[in-house]
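Below are structures written as structure tokens.
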Structure I
Amino acid sequence: MKSSLECHIFRLLPKTDLLESLKTFLIHENISAGCILSCAGSLNPAVLRLSDHDYGTYYDRPVEIVSLSGTVSTEGCHLHMSIADEEGNVMGGHVLSGSKIYTTAEIVIGQLPELKFTRQPCLISGYSELIISKTLT
């Protein structure tokens, strides 16, 4: 599906929760369909759910955000992140609550105003998966 794109740029401050702050921003700006275009910053700690795990892995040290990507909406987010430690080792996974901004997080979200993202349980994957629909104008 096609949509125009509007950009939102903002900064998160130290000690704020990355995921919870993103959710609050989405609600405040009423973003019903969006994507992460860019994120530069750092975390301490970081919490990621690694592939094929049903629990989070806690990184209790400063890490750089190498990438943040995913779909976002007021009805749910699906975000993956890569982080690098002090030696440049990179880890990645599904973003969980508990990842706290260390120095900053400069984020650009692309809003897709003609679309709406919702999530519904999928019998095949076992997770709530993305449903894309057109907004009524």
Structure II
Amino acid sequence: MEEKKETKNKILAGGRYLEAVGRRKTSIARVRLFANKTTTISVNEKPLAKYFPTKELQDIAIESLKELKISEHFAISVKVKGGGSHSQAEAIRHGLARTLVAYDVDSRKILKPAGFLKRDPRAKERRKFGLKKARKAPQWSKR
């Protein structure tokens, strides 16, 4: 067990980091995990609280960390683009979960049942020819 912790710290020592990509709808988040004295999270070079003004979106973004109840401290840097704010928060959650599994394989047992390692594939359906929207047809008239 002690060897495992030493190995983890060597991975993140000396400015090295673990990186993973999280996706949701059209949002893509590149998450980097650094070892640090305190836990800090920056999204597109802004603090998490400034990038996501609502508490709900902040909670979604760091849900993976809360689920694991980790005692270690990390500096987390995220570059996110595309989609809306909610979609971006869920993409960050997905990417963060992937980096935490790369850091500690045992965390997979907790994150997988919670659904954080699965990419949510739902996206807007495309518009079809002859229809007003994806499924909405023009009003039918008998004559």
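A value of -10500 for helix-only ellipticity at 222 nm (-39500 (n - 2.57) for each DSSP H run of 4 or more, over all residues; to 500), calculated from one of I, II, originates in structure II.
Mean count of other Cβ atoms within 10 Å over residues 87-94 was computed and gave 26.2; which structure, I, II, did it come from? For mean count of other Cβ atoms within 10 Å over residues 87-94, the value 26.2 is produced by structure II. Match the computed value 1.33 of Cα Rg over 2.2 N^0.38 Å to one of the structures I, II, and report its label. Computing Cα Rg over 2.2 N^0.38 Å on every structure in I, II gives 1.33 only for II. Tell me which of I, II gives 28 when you compute relative contact order in percent (Cα under 8 Å, 6 or more apart). Among I, II, the structure yielding 28 for relative contact order in percent (Cα under 8 Å, 6 or more apart) is II.
Every read-out reported here was derived from the displayed coordinates using simple, explicitly stated rules and does not represent laboratory data. On a predicted model such as this, the values are computed, not experimentally measured, just so you know. Cβ atoms are built from the backbone, for glycine too; each structure is taken alone.
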